[in-house]
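Next up: the structures, one after another.
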Structure I
């Protein structure tokens, strides 16, 4: 599946994105699927999923230990607190959960489908770097950015596709970056970014990288790393 998506993306980049051609609804769907797959299969994302699954395993192990040591009355009370079985939210055993935590790549398909479902309803735009500027990429090639996340209560500051100002970004090439958002005015359009916009995109991409970032310009700007004023 990944191989086919990569082939589709390479063809779309050369035939449509680099040449400014309009994308058909099916081509947009392939592009968004590629973005979701690229986001879900990065090492950083897999390690994050593994960390979350390990937390669930430890929590489930504590519940199992308490159930083993509980009296019959306590077990009955615990059973009453358990949610009823649901076909909408499937359950798994502790052993199955341990397998998922040990091999988080098993969860990639579900995450790709979940992200696709939302992003297919969002708006896709392309930003082109002006002369003298280039977009960088990293080992986290797809980044999510929400300028309003810090305004929300701590429990709700995590990034999510449901938030109105969240943006999903992926450099297509050093010259182009894909932007997926809920902003209707950006849907299906192509813009020439300012130099300041490019450097701000690069700052976020550099901040989100796992270990390495890559730039085609053979230049490292301190603005990507330190709290400085953006270059004009």
Structure II
């Protein structure tokens, strides 16, 4: 059965990058020098050194580790991807002619663009009909495998708020960034649309600890109203 999954590397205080930059995402050199870049690379260091990631991008070296196995597992499970336009713009040049996805990728955007085909089985379809439409198209294309939400944080929150996410895996890195782009919380635009008595319940289904990062996978149970325990209140 096709699941919609998402995974994100975050700091212990909940940031997945430094403070948002206004730099053109296509200008990777400038972005890396912006406040946003260092935070992102700090929480994704565990990925960069993993052989599973390096092999996927055609790089030599890397370590065959538990972290590498998790990356390989994530790629193997995905039959299609959904990502935001800013994520695509930032990755289009660094990913090169053979991006790591090797599957259909549906880019949620307000700016239409023709289908972009790359080597290795990756092609990017630009969807202007919203996140629900992009996820529906990805389900059709996934061939029974999972639909993976490939970022960034804004799109992940939209998928979660829309009730479309089945599984969330957080890769929690033991570092405090202090400021930046927070996956959940007070960052502008980070609202999940919940009222004061409502929450999105999650159930941990797997925890894997390594010195570099703790991987926690959650099943997303959905929205639920707060039910107070009134035992001992004296009511009948």
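All of the numbers you see were taken from the coordinates with simple rules; none came from a lab. As the structure is a prediction and not an experimental result, all values here were calculated from the model. Cβ atoms are built from the backbone, for glycine too; each structure is taken alone.
Worth pointing out:
- Which of I, II yields 2.1 [distance in nm of label points 7 Å out along Cα→Cβ at positions 37 and 173, calculated]: I
- Source structure (of I, II) for volume of the Cα convex hull per residue in Å³, for residues 101-164 alone, computed value 154: I
- Parent structure of the calculated result 21, given that relative contact order in percent (Cα under 8 Å, 6 or more apart) is the read-out and I, II the choices: I
- Value 59, calculated as percent of Cα pairs over 12 Å apart, for residues 29-68 alone, assigned to which of I, II: II
- Entry that produces 2.3 once distance in nm of label points 7 Å out along Cα→Cβ at positions 117 and 133 is calculated, selected from I, II: II
- When Rg/Rh (Cα atoms, Kirkwood Rh) is calculated for each of I, II, the greatest value falls to I.
- Which of I, II yields -14000 [helix-only ellipticity at 222 nm (-39500 (n - 2.57) for each DSSP H run of 4 or more, over all residues; to 500), calculated]: I
- Each of structures I, II was scored by distance in nm of label points 7 Å out along Cα→Cβ at positions 141 and 157; the highest score is held by I.
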